[in-house]
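J.: Please find the structures below.
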Structure I
Amino acid sequence: MAKNDPADGFLVTENLEKRFDETLAVDDVSLSIARGEIFALLGSSGCGKSTLLRVLAGFEKPTAGRVLLGGQDIAQFPPYDRPMNMMFQSYALFPHLDIWENIAFGLKREGLPRAEVRQRVGEMLDLVQLGPFSKRKPHQLSGGQQQRVALARSLAKRPKLLLLDEPLGALDKKLREQTQFELVNIIEQVEVTCVMVTHDQEEAMTMANRIAVMSKGRVLQVGSPQEVYEHPANRFVADFIGNVNLFEGRLSVDEADRCAATTGIGEIHVGHGVSGKLNMPVAIAVRPEKIEIRKRRPDANHNVFAGTVKEIAYFGSYNTYIVTASDGSQVRVTEANTARHAHSEITWGDLVHFWWSDDAAIVLRD
């Protein structure tokens, strides 16, 4: 995926707010989205992401704040006056029209000449590789094909901004994973700026250049998938994106390039400083895949702890171990299955050691 400078600010929201009576659905949201960027609004149900998308589309008027597209404030424009298109989760295809007519529908309503309608529909069918199916009705297509028709219809009018509301939510898991890459390739080919709403972490991390994690109407962190995963801004983001072990404790060492915290399982060393106050409460976040686990104690100076295996789950490409640590806390460890017939020496009830490097952990204050 192409990298973009968010300072370009093609789509900008400034202190955007949306209230429904006493409920603050969108709370002081300021975003800057670059031209050509695929930007994901990620959060659980009720976090405000869909309301924010509807404000961008013009289906909801903001209570306060501005929406700028290419430098023009469009916050008070009705949907039909905005140079954008929105694709809904249901696809909203016309069942009585064939695929060609579905894609052509919006173009005909705009009064485009027949020759231009034919050209654009042909381009869109080629783009989504559905030319041979142009005379079929929607019910004669698979879910993934219907999704591509809806996308083609959205792109046919050549919008400056494409809004996607849970674009792959109606597909089963395997088809959704396959379609993610197809969708990204199509969007990048037409170089349209895209804002998508999803509650699926993997979908956001696979498709988006950057992600905004939302909770209770607010944006908690914006960054690339790698930044958000490896350097979460707070406990909520760390816990929401993927799996994480959080060890609560108090800061015991704080230097420029390292720190440590006293926790229930012992002292944890971290390979960065926090510029905090000694004895302040902190949480140490460690991803399960960054933890090693063995029956024998490793030759390491710190961040080595012991516990008892409570649960083991086999997921094909990896195993997950739930280890009860010395303080009774549950520690999740994942280990890749790199060999087809590999058999782990670890089983239920075993006493094990688990450890990680200083650079595997980060300190969270909030």
Structure II
Amino acid sequence: MPRVLIAGVSTRGFAESAARAGYEVVAVDGYGDLDLVARAAVVRIARVRGRGRFSTRAAVAAARALECDAVVYEASFENHPRAVRALAGPRPLWGNGPAALARARDPRRLARVAATAGLPVPRLRFAPPPAGAAWLVKPLRSGGGAGVVPWRRGARLPRDCYLQQRIAGVTGSIVFAADGRRAVPLGLSRILAGERRFGADGFRYCGSMLGAAGDPQFPDDARLLERAARLAQAVTAAWGLVGVNGVDFVARRGVPFAIEVNPRYTASMELVERAYGLSIFEIHARACAGTLPAFDLASARRGAPGAVGKAILYARRPSAMGEARAWLADPDVRDVSPPGTRFAPRDPVCTVFARGADAAACDAALVRRAAALYRDIERSEARIA
């Protein structure tokens, strides 16, 4: 049984996929949730001392002495190519190397690649813009919408940030497997961000919705899929991407405006597994070795019975995790913290999944699950008090 080391802010989803595929998992993670501990042989927590935040440097240090047959990384290692090199060391790396990461995370390179493929991108600026357009301030080392804010005229552009034109449309992503030359699309989903129903604000990522073909969450979705697949192929060929990857975009009238490449496992890939029965980790391992899956996403979407979605619940106020056994027993609740874990406002509490006849029905089911879990936390706190 191959032993794989998975490192990242939250590794539970990829670790579960690996364990189901028969791999022994060693995880270096930012949380150490109970359902991760149940799947992994070893779990190490990597945080900045005194601040409680995940640290790639701490993760590299924690991983150094762990034995494994291969190394895999997740967010936020894609923003730290040197840390990826140090994480792997002499061990086999299953994923994009430091040089590919540096290229894929450069918004200027993405703009050029998309334009060459005949696809649009939002305009970019690295200095204050002229009047007449809406802009977003984005960190060059972005992730999950953290640090993204609307541009205020007259404000100073922060260091290591750039301006991206704000495009009206539906935010989504395409995830795909790549062998360095070719890309096979695996899923097309809408991105949920800043949803106060789930305790999020601003542009913070809080979930995804994967619908069947023709679902109205994406107008003209057949055209969108064709162009998003072209985008995935373009970035794969340009930078030699391998394994599983994703590209975020804003969709307008069936056209994706590329906004960011995520050259690693992404949060929406869990929905691909649930919707289509694929093993994302096995696809990742095989793609890194040069073998792509025989999968037709367009056909799978036509045969899908409805929509599947996930939502990350964030704390709305200071709170604490109570008894977790009922949550752990529920297959639609994941990322469950140990009892007694304290949550500050905006801390992630857990992840919930739901299904529906279409994306709208799935969204409503997610909201109902979220409300019930928030009530569980409140009742648990009342008993503790």
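Read-outs throughout are calculated quantities, based only on the coordinates presented, and are distinct from any laboratory measurement. Since we're looking at a predicted model, the values are computed, not measured. Cβ atoms are built from the backbone, for glycine too; each structure is taken alone.
J.: Once distance in nm of label points 7 Å out along Cα→Cβ at positions 92 and 164 is calculated for every structure in I, II, which label goes with the largest value?
T.: II
J.: Turning to a different aspect of this structure: Once volume of the Cα convex hull per residue in Å³ is calculated for every structure in I, II, which label goes with the largest value?
T.: Top value of volume of the Cα convex hull per residue in Å³ goes to structure I.
J.: Follow-up. So helix-only ellipticity at 222 nm (-39500 (n - 2.57) for each DSSP H run of 4 or more, over all residues; to 500), computed for just one structure, reads -7000; which one of I, II is that?
T.: So the calculation was done on I.
J.: Which structure, out of I, II, was FRET efficiency 1/(1 + (r/R0)^6) of positions 100 and 180 (r between Cβ atoms, R0 = 30 Å, to 0.05) derived from, given a value of 0.70? Write out the running numbers ahead of the final one.
T.: Details: I: 0.70; II: 1.00.
Structure of origin is I.
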